[in-house]
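Listed after this line are the structures, all set down as structure tokens.
Quick note: the coordinates plus some simple rules give every number you see, no bench work behind them. As the structure is a computational prediction, the values presented were derived from the model and not from experiment. Cβ atoms are built from the backbone, for glycine too; each structure is taken alone.
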Structure P
Amino acid sequence: MTGNSILLDTNIISALLAGDAVIANNIDLAVKVFIPVTVIGELYYGAQYSVQVQKNINNIDKLINSYEVLKTDNNTAKTYGTIKASLRRKGKPIPENDIWIAAIAKQYDLTLITRDKHFSEIDELNIIAW
């Protein structure tokens with residue numbers, strides 16, 4: 001899964017759902033768009049914690065129908081372990097969910113689209129900030 005195939009982080013999807021036209025235009029230019037299952041969990045959490053619970057859940061459900069959701073497996077877990085150990089050796093911890101997101105990006109050789117700078121601590125992870 002290479003080329004112009006991208007993996008969306010939670011902050012990018014949140015911006016998309018908030019109507020960010022730059023995000024929408026950039027997504028339209030991608031050949032293939034994926035969302036990690038971890039991001040879906042973060043979005044559902046945010047929806048449950050919001051004022052407009054059902055509206056936000058409906059928006060997430062539409063995303064799931066529009067883009068392929070990549071799930072974790074044994075290979076993801078192995079990559080997760082490698083990333084987390086590397087970050088610990090560097091003394092540069094990042095949030096657990098973000099390690100899972102990075103593991104999926106690396107496993108499928110996808111460019112991660114994010115606004116979180118801490119992903120730059122992960123070796124050989126392709127990142128673009130929109």
Structure Q
Amino acid sequence: MKLHLSRSPNTNLISGYGRDHFMINGVRHITSLIVLPDEVVTHWARSFDELSRVHFDALSIRAPEIILLGSGAKLRFPSPTLYAGLIKAHIGVEVMDTAAACRTYNILAAEGRRVAAALILDYPAG
């Protein structure tokens with residue numbers, strides 16, 4: 001899906017996504033990743049089932065206000081023990097399917113919020 005944005009200079013926005021890619025500011029990425037207004041972290045987690053505390057620690061050190069976890073094609077919730085450190089640090093965590101996380105990220109980033117989208121490409125082949 002292509003998203004139409006009013007582009008803010010120096011802010012990473014998700015310009016499109018599909019079952020096998022993300023477009024960040026028009027640049028195609030074919031791995032799961034983390035998107036923040038000022039940073040893109042590629043090769044974050046290969047799949048939802050691979051998620052561990054290490055993946056959530058990679059989010060914590062970037063100090064977002066809120067994390068949008070895009071869990072793939074369908075809504076899936078990770079074990080709360082994996083992101084307990086984020087909650088303890090007063091960082092909000094919202095879980096949604098990846099498409100919803102992409103759309104929500106753009107809205108919050110455009111508002112100037114320090115948001116992180118942790119996006120998993122976990123779509124079935126076909």
Calculated from one of P, Q, distance in nm of label points 7 Å out along Cα→Cβ at positions 38 and 110 reads 2.2, and the structure in question is Q
Candidates P, Q; P(r) over Cα pairs in 5 Å bins from 0, in percent, for residues 78-117 alone computed = 6, 24, 33, 26, 11, 1; producing structure is P
Calculated from one of P, Q, distance in nm of label points 7 Å out along Cα→Cβ at positions 22 and 62 reads 2.3, and the structure in question is P
With helix-only ellipticity at 222 nm (-39500 (n - 2.57) for each DSSP H run of 4 or more, over all residues; to 500) computed for every candidate in P, Q, -5500 is reproduced by structure Q
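Can you say which of P, Q returns 24, 17, 14 when semi-axes √(5λ) of the Cα gyration tensor in Å is computed?
Matching structure: P.
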